[in-house]
Every structure is written in structure tokens, then in C-alpha cells.
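Enquirer: Next up, some structures in C-alpha cells.
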Structure 1
């Protein structure tokens with residue numbers, strides 16, 4: 001499949017994608033429906049689907065890089081707009097493929113942005129090929145959106161040679177856990193009590209292979225069907241060679257990854273919203289009720305019009321946030337928060353409206369909307385809940 005543009009940072013026209021990007025998105029949707037959806041349907045809910053990951057990593061029929069290689073281009077970090085278009089396009093046809101691709105990005109982008117050459121050489125080729133599964137372990141049972149409240153302890157482990165620590169504690173609601181092959185773990189190297197207001201500044205990011213002694217976990221059964229679980233650290237050994245970035249600088253590493261991925265969470269939501277809207281339009285145009293198609297009823301027509309308007313607004317805000325990130329704009333945090341906020345809330349409303357228009361049939365197991373109804377809820381919580389996004393936006397408004 002041809003890549004969207006030769007340059008590393010494709011940019012949209014002011015209010016629309018150029019024809020080349022539109023064709024690329026159509027090709028992505030066709031690929032998802034033809035090759036990826038059958039693999040997703042054959043997988044087990046709540047488990048890592050390795051055949052699907054291998055397909056995401058496989059080169060295209062025309063020899064072009066695979067989709068994961070486009071998330072991790074050899075030339076440097078991915079364009080935020082490219083990431084958004086990938087996620088939106090895949091989500092319209094196969095949410096499982098979209099989520100598998102996104103989780104590889106979230107788990108491994110700290111390695112791209114802050115890893116050593118050795119860490120990159122060891123793991124990124126395996127991630128690109130869909131052979132190594134990555135996880136991003138930030139959330140804890142008592143620390144979700146408040147990253148400064150992290151309690152997973154990195155306790156100094158004295159002795160000769162490089163600096164060493166032992167990780168002790170628990171991470172919970174971690175995507176791809178416990179099946180990931182390596183985990184980006186955020187742990188507290190400076191206890192809050194040791195440094196007034198240490199908070200997030202006392203957190204360090206570590207790259208931890210899954211075979212380290214003392215690292216265990218278990219899957220969780222969740223509303224959303226993608227793999228998610230708990231990780232337990234019982235004195236897991238790590239050294240300076242496992243640090244991503246700087247000691248006590250892990251919060252910056254986490255935020256650098258989240259600022260890239262937050263607009264693309266919005267793109268995922270837009271893809272689901274568009275799929276729901278397409279289904280509602282098709283059903284309302286064919287379903288006869290009260291002497292004519294449902295679409296002739298003003299209440300249904302107005303719901304469709306309102307939904308379409310909100311989906312388009314969310315899409316434009318996502319593209320604007322991604323373009324701002326690619327341009328190095330100073331207000332990326334505000335734009336990314338706005339994009340995630342509007343898109344995820346819009347997607348929830350769009351799926352709910354589509355279910356209402358379809359009626360009981362949309363609640364049958366296996367129906368597209370039943371699937372979307374389960375998938376659409378989680379993005380309003382992960383990578384910063386809706387309320388956190390509003391707080392970020394308000395803080396940035398006052399900063400300006």
C-alpha cells in the first residue's frame with residue numbers, strides 16, 4: 001500500500017484532506033475489511049491477537065512498509081496526522097486492528113522518544129514486524145489520571161557497578177498485560193516524602209522485558225474487548241541500562257507520548273462515530289415505519305443531521321490538533337485535550353443515537369453497534385479522562 005506522502009509530515013488543506021490522503025484512507029479501510037477483520041474475528045476477546053499483529057507488521061502486496069512500520073518509520077517519529085488517519089481509517093472497519101496498532105505505538109513510543117540506541121535496536125524492529133508486543137504501564141489501583149500519585153516503588157539496590165533498583169508494587173488496567181513482551185513502566189525513584197513536592201518529578205520510566213524475575217500478572221475481564229490486565233512487581237531488578245530518558249524524568253517521557261497519542265485517540269473515536277453514523281444512515285433509509293422510511297421522520301432526520309455535524313466538527317478538531325503537533329506549535333497540550341474531549345464524547349453520543357435508531361436489533365450480540373457500544377466507552381477514560389481533559393484545557397487557557 002502506498003504511503004500517504006513522500007515527506008514525513010503530510011499536512012491537510014485548511015478544511016479537507018488532499019486527494020492523495022483521501023485515497024490512502026480508502027485503501028486502509030479496504031485493507032482492514034479484506035485482510036484484518038477476518039483475523040480479528042478469529043481472535044479471542046481479551047487476549048493479544050498475534051496473527052493480527054503479524055498482519056499489521058507485514059509489508060503490503062506492493063512491497064510498501066507494513067502499517068506498524070508506518071507508525072514507526074525509520075526516518076524518525078511518526079507524523080501525528082499520519083497516526084490519526086491510520087487510526088480513524090482502521091476504526092471504521094475493524095476496531096480490533098486499530099486498537100492493536102495503537103497499543104503497539106503507545107507501549108513502544110517512549111523507546112522511540114527516550115530510549116538508548118541499544119534499546120531501540122533491540123525492540124523496535126520486533127515491534128515494527130508485529131513480533132514483539134508492547135505495553136504502557138502508568139496506571140495503578142490508586143493512581144490513574146493523577147500521575148503524581150504513583151506508588152510503584154523503585155527502591156535502590158546497592159552494590160558495585162551500574163546503578164540498580166528493585167521495582168515493587170502493582171499496575172492495573174494495563175492494555176496488553178500480562179501478555180506483552182516488554183513493558184514501559186513508570187516507577188517512583190524519589191519518594192514524595194524525600195523531596196518537598198517531588199510528585200511527578202520523582203518518577204522514572206523503565207523498559208522492562210516480560211521475563212524479568214518477579215514480574216507476574218493476570219488478565220482482567222472488561223467491558224472493552226481488547227486485552228487488559230494487572231502487573232505485579234515483586235522486587236523486579238532493573239538497572240541504569242533499563243532507564244528510558246533520565247532518572248526522575250519519567251513524567252516528561254509519559255507526557256511526550258501522550259501528547260502525540262491523545263489526538264489519535266480522538267481519531268479512533270471519530271472512526272467509530274463515522275461507522276455508527278454510516279450504519280444509522282443506511283438503516284434509516286431502508287427501514288419502513290409509519291408509512292415510509294425512518295429517515296422521513298423529522299425526529300430521526302434531525303438526529304442524523306446533528307450527529308453528522310458533531311462528527312465532522314470532531315474530525316476537524318482532531319486534524320487541527322495533529323497538524324499543530326507536527327508543526328511544533330506551543331499550544332499542543334490544549335489542542336490535544338480539546339480533540340480527545342470532543343471526539344470521545346461525540347463518539348459516545350453518535351453510537352448511542354445509532355442504537356436508538358436501529359432499535360432492539362442493535363443490541364443483539366455480534367451486531368456492529370453492539371460491538372461499538374462496548375468499544376466506545378473506554379476512550380472517555382483512558383489516556384486522561386474527560387474531566388482531566390477539561391482541567392488541562394482550563395489550565396492552558398489561563399496560562400495564555
Structure 2
């Protein structure tokens with residue numbers, strides 16, 4: 001059943017950040033239990049929608065706050081520190097709202113943006129299994145008398161179980177009167193005839209993201225429900241940099257959440273090592289030193305994320321035009337900045353979530369505490385796209401002034 005809530009309207013970045021912090025406090029309280037029981041956060045996602053946070057990127061002309069990418073990244077990191085799964089669920093929501101902004105007709109924008117302002121949610125149905133690479137798409141759009149028929153199987157469809165609208169990536173092989181062959185994103189109701197949502201995600205981390213299977217069998221798609229993908233991902237739009245920025249924000253938030261959890265555990269539960277000669281674990285000088293090192297790591301990730309966010313703002317028209325040098329390529333610079341931030345966040349998220357146990361001691365390994373969820377979440381989410389290729393693009397840019405490719409994943 002389609003779930004559309006009534007939603008509040010957010011007007012400013014300050015308001016959005018304050019609401020995100022309030023929600024993070026509430027979400028954090030039940031995060032460990034939800035993960036342990038794999039209890040999907042339907043109530044929490046409804047709450048997230050009702051605050052208006054999921055509508056903050058809706059353009060002004062459609063009644064939204066039109067907040068910049070840097071603010072969306074900040075909101076994502078705040079929520080990820082509390083519950084990384086909840087933070088990841090709206091990732092594709094924001095990405096596909098950006099696609100609408102860049103390439104959809106006014107009628108489709110008005111329809112979907114209006115639904116989102118009322119609390120509606122968009123989820124992706126993009127990735128597939130079985131192709132030579134993840135870029136191979138076998139889901140097909142077949143022209144019919146009254147539009148198109150959509151058929152295929154999608155996997156890792158994060159957020160689909162919570163969505164009102166699915167953004168389905170598919171190929172059109174033949175030319176029609178209004179559409180050339182190529183890849184399109186079809187915006188369809190999540191409860192449309194022929195759509196089956198399967199709760200079969202079994203990852204070791206990010207366990208409650210609803211990243212299951214979507215089966216599509218003869219789903220009707222109107223001609224006005226389609227958005228061509230190529231102009232957004234292969235043009236100088238900043239589309240890929242924005243999408244990747246939110247992934248960085250999730251990893252950075254996980255690192256912050258793990259560090260905060262470790263500090264709280266040491267303050268409240270850990271005993272000092274006997275050789276330290278102190279009464280409290282927090283007074284162990286070696287432990288203080290280690291927390292200092294971890295604090296620097298997390299602060300570095302957060303600073304790099306913030307810098308990347310400002311760069312994406314400039315590339316997408318939200319920054320101050322006077323900050324852009326005459327000969328600069330703001331889109332290339334944003335992609336490189338986000339790639340660097342991704343490398344840092346990947347390293348820090350995985351190392352800090354592991355060090356949580358090092359600094360907290362044996363008691364922290366208790367299964368009842370479920371502190372390992374931070375490491376499992378970091379290790380799972382950082383698999384999303386390999387940082388080894390980020391290093392390649394950064395190195396080529398630094399050494400040969402070679403701009404990164406335009407394919408939507410950097």
C-alpha cells in the first residue's frame with residue numbers, strides 16, 4: 001500500500017539541521033535493537049518524512065526549501081551517526097529528485113515534487129545481477145499502444161520497502177515518436193500492478209535499509225513518466241558528485257557514531273588497565289592518547305566532507321559565483337573533492353569502528369551491546385564503490401590535469 005504522510009515544511013538550513021539532530025537522538029536509542037532484530041524502521045521513516053526533511057531539495061518554484069548539497073550531506077551525516085541504515089534509506093530519494101530537477105518535464109517535476117512535499121518517498125530500482133559489470137542493464141521498456149511495458153529484476157533496491165515511488169532504470173531498444181533508444185528512469189508507483197517488492201536483503205551490515213529485490217512484470221509506464229538518464233550523468237551537471245557526496249556523508253557519520261559510542265562506553269563502563277595506576281579508564285594516558293588520534297581521524301573526515309560539500313555546491317549552482325576562478329571547471333573539481341573525501345571517509349569509518357573495541361575493552365564485545373554494528377555497517381556501506389578507482393582519478397588529475405570521467409559515479 002502506498003504510504004504518503006502529511007509533512008511539515010522546512011524553510012532554512014538551520015531549521016533542517018536542528019530537526020535532524022532531534023531525530024538523531026530519538027533514532028539512536030533503538031538503533032542497536034533494530035539492527036539485532038532486523039526490525040525495519042517503518043515508524044522512524046514515517047517520522048523522518050513527516051518533519052519535512054525529505055523535501056528540503058525540492059526547488060523553490062515548486063514550494064520547497066531548495067537547500068544545497070552541502071546541507072543534505074550534513075543532514076545525512078547527522079542521521080548516520082545515530083542509525084546508518086536510516087541515513088542510507090533516503091540516499092536514492094535525494095539522488096533521483098536531483099535527476100528530476102535536471103531532466104524531467106515540468107509536469108513530472110510538479111507531480112513528484114508535490115508528492116514529496118506531502119511526505120512521499122522515492123527509492124531506487126537500479127542495480128542488477130548477472131551482467132558483465134554493474135553498468136549492464138537488462139530491464140527493458142517495450143513500447144505499447146498506450147505507453148510502455150516495463151520488465152526486469154532489480155537488486156539492492158535500497159529503500160524500496162518504504163517508498164511511494166520507484167525510480168527504475170531501464171533500457172529502450174527501439175526508437176519511438178518521442179523517445180530515442182537509450183537508458184531511462186521510469187517513475188512509477190511502488191504499488192503499481194506488476195510490481196513485487198521482496199524483503200530479501202541479508203547483508204551483514206546496513207541490515208534495515210530495505211535493500212531487497214524488485215520484480216517488474218508488465219508494469220505500465222506512461223510516456224511522461226520517463227526521464228532520459230544520459231544528459232544528467234554524461235553532462236557537466238554534478239549529478240555524480242552529489243550522489244557520491246551523500247555516500248561520503250554516511251561513512252563519515254558512521255565514524256562519528258562509533259567514536260561517540262566508544263567514548264560513552266569508556267566513561268560509563270570500562271575499567272582502567274592496572275598498569276596505568278589510575279582509578280578511572282578515562283584517566284589512562286595511553287587511552288587518552290588513542291582517543292586523541294581517533295578524534296583527529298574523525299575530524300579529518302568531517303572537514304573533508306564539508307569541503308567536498310562546498311565544492312559540489314559550486315558545481316551545481318548553489319555556491320557564490322565569485323568563488324569560481326575564470327578558467328576553473330567546477331564540476332571536475334567537485335568530483336575530485338568528493339573522491340578525496342570518499343577515500344578519507346572509507347579509511348576512517350573502517351578503522352574507527354574497529355578501534356572502538358580496542359579502546360573500550362573486553363566488555364564491549366558483548367553480543368547484547370551490538371556495538372559491532374558500527375563496523376558491520378561501515379564495512380558493508382564502503383563496498384558501494386571501490387576507492388581504488390578514486391585514487392586513480394585523483395592521481396590522473398594531479399599528475400596529468402586529466403579530468404575525471406562523466407559517468408555518474410564520481
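Enquirer: Suppose FRET efficiency 1/(1 + (r/R0)^6) of positions 60 and 316 (r between Cβ atoms, R0 = 35 Å, to 0.05) works out to 1.00; of 1, 2, which structure was it derived from?
Expert: Of the structures listed, the value fits 2.
Enquirer: Between structures 1, 2, where is FRET efficiency 1/(1 + (r/R0)^6) of positions 36 and 252 (r between Cβ atoms, R0 = 25 Å, to 0.05) highest?
Expert: Greatest value across 1, 2: structure 2.
Enquirer: From which structure (1, 2) was distance in nm of label points 7 Å out along Cα→Cβ at positions 236 and 268 calculated, if the value obtained is 2.1?
Expert: Corresponding structure: 1.
Enquirer: Tell me which of 1, 2 gives 20.3, 80 when you compute Rg and Dmax of the Cα atoms in Å, for residues 108-275 alone.
Expert: Corresponding structure: 2.
Enquirer: Comparing distance in nm of label points 7 Å out along Cα→Cβ at positions 28 and 388 across 1, 2, which is largest?
Expert: Across 1, 2, distance in nm of label points 7 Å out along Cα→Cβ at positions 28 and 388 peaks for 2.
Read the figures in this text as sums done on the coordinates, not as results from a lab. Please read these numbers as outputs of a predicted model, since none were measured by experiment. Cβ atoms are built from the backbone, for glycine too; each structure is taken alone.
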